[in-house]
Structure I
Amino acid sequence: MNETTYYYPQKMGRIILLGLEEVIGKGGVDAVLQLPIVQEISQNLPTLSNEQTFSFKAVSQLQQALEQAYGPRGGRGLALRSGRASFKYGIREYGSMLGLTEMAFRLLPLPTKLHTGAHSFAGLFNKHTDQRVRVEETETHIIWHIERCPLCWDRTAEEPVCHLAVGLLQEALYWLSGGKVFSVEETACHACGDDHCTITIQKAPLT
């Protein structure tokens, strides 16, 4: 059990809930928030402030609550979809700060956009949250290492559980590329006993 507490900004917690609401509706979110495991969130719903007080524990418990409400497979599928849905709210809040919504960026070649986008997103988390991301690149892959991950905080599992991050990156790549689909797979997860969480992205789009 981790005794150290790390945080997201309130705004990022709110973005996660907005993405989830888009997938399961307000009634679905309300039902999930009634589960005892997410009592911390239900009693203190996140706002759109930059105050860094939305705990990693709360993020992780929200993922677990989805699995409790919809079953492990259903909950993880919803986490993936809510990650994708969360992206548009995130880019609305942080896109201009990252410089990714400028026309000059949109006109760059795809390999440059993928490189710049990956490092910009990692920089956002590293600078504005307690999450720690390290980007590694090979000729064929972008490897996204989450060295301090909120999604599987204090969890143990037999298979990777950071589906929200996978969904978020899927949608980010779709947006960066102007509508192309990429292979995005979590290949290591701290919850499974790995040193950190790793998401592997193929640079060549599937479509």
Structure II
Amino acid sequence: MFANSHIIIFSRYPVPGKTKTRLIPLLGAQKAAQLQRTMTEKITGETLKVTERYSVPFSVFYTDGTREEMTSWLGSSFNYHLQSKGDIGNRMDDAFTRIFADGLTRSVILIGSDIPEITAEIITDGFLSLENNDTVIGPSKDGGYYLIGMKSEDAPQLRKLLFRQMPWSTSAVAKITGERLAKSGYSCSLLPLLHDIDQPEDVYIAAKMNLP
């Protein structure tokens, strides 16, 4: 099941003062970094469940830290890649390109590390959706998305369509993404709408989940 699939996690090494900067006025630099650390650890744990159940490999694409720091933090059960330069679209484009470059991987799902509600079941549903759809999107409450997946045969066209000239960090990202897919004739499956912990008003979600 899910042969030739791959999971990408986008994260960053939790350096106080550089992580979750929009939460620092509310939480302080140390607590904001700790929240990022805890969310990433939770999502990594859920991803490992998928890996163990279905033998799906995954990679962490990171910023700020070194490979040694990331390995010391999250372990050596998966691959680490430094994120490329540029906006989030350019970085996602590069991540998909690198994973599909082996010529063997057929389906790739990329998830962010700011959505503590992500579960192994949601990730699994993402791969199931790709069996009958061209793409899969996990929309977030802020208008963006926490997960995006595609297949190798469509990736060259989809990367151009979805990762370029997009108003990143706005509430229109998921809407525009859906419109572009529909206009270009690509099918898309939607996963549950989840909360992105990025703004001070989102912290109550973390508190409900007992995250620091």
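Values in this text are rule-based calculations from the coordinates and carry no lab data. In this text the structure is predicted, and so the values were computed from the model without any measurement. Cβ atoms are built from the backbone, for glycine too; each structure is taken alone.
Hey, helix-only ellipticity at 222 nm (-39500 (n - 2.57) for each DSSP H run of 4 or more, over all residues; to 500) derived from one of I, II reads -18000; which structure? Here the read-out was taken from I. Structures I, II were compared on mean count of other Cβ atoms within 10 Å over residues 42-49, and the highest value belongs to II. Which structure, out of I, II, was semi-axes √(5λ) of the Cα gyration tensor in Å, for residues 82-161 alone calculated from, if the result is 19, 17, 11? The value was obtained from structure II. Identify the structure, out of I, II, from whose coordinates percent of Cα pairs over 16 Å apart, for residues 18-73 alone was calculated to give 42. Only one of I, II returns 42 for percent of Cα pairs over 16 Å apart, for residues 18-73 alone, namely I. With distance in nm of label points 7 Å out along Cα→Cβ at positions 10 and 138 computed over the structures I, II, the top value is the one for I, the highest of the group.
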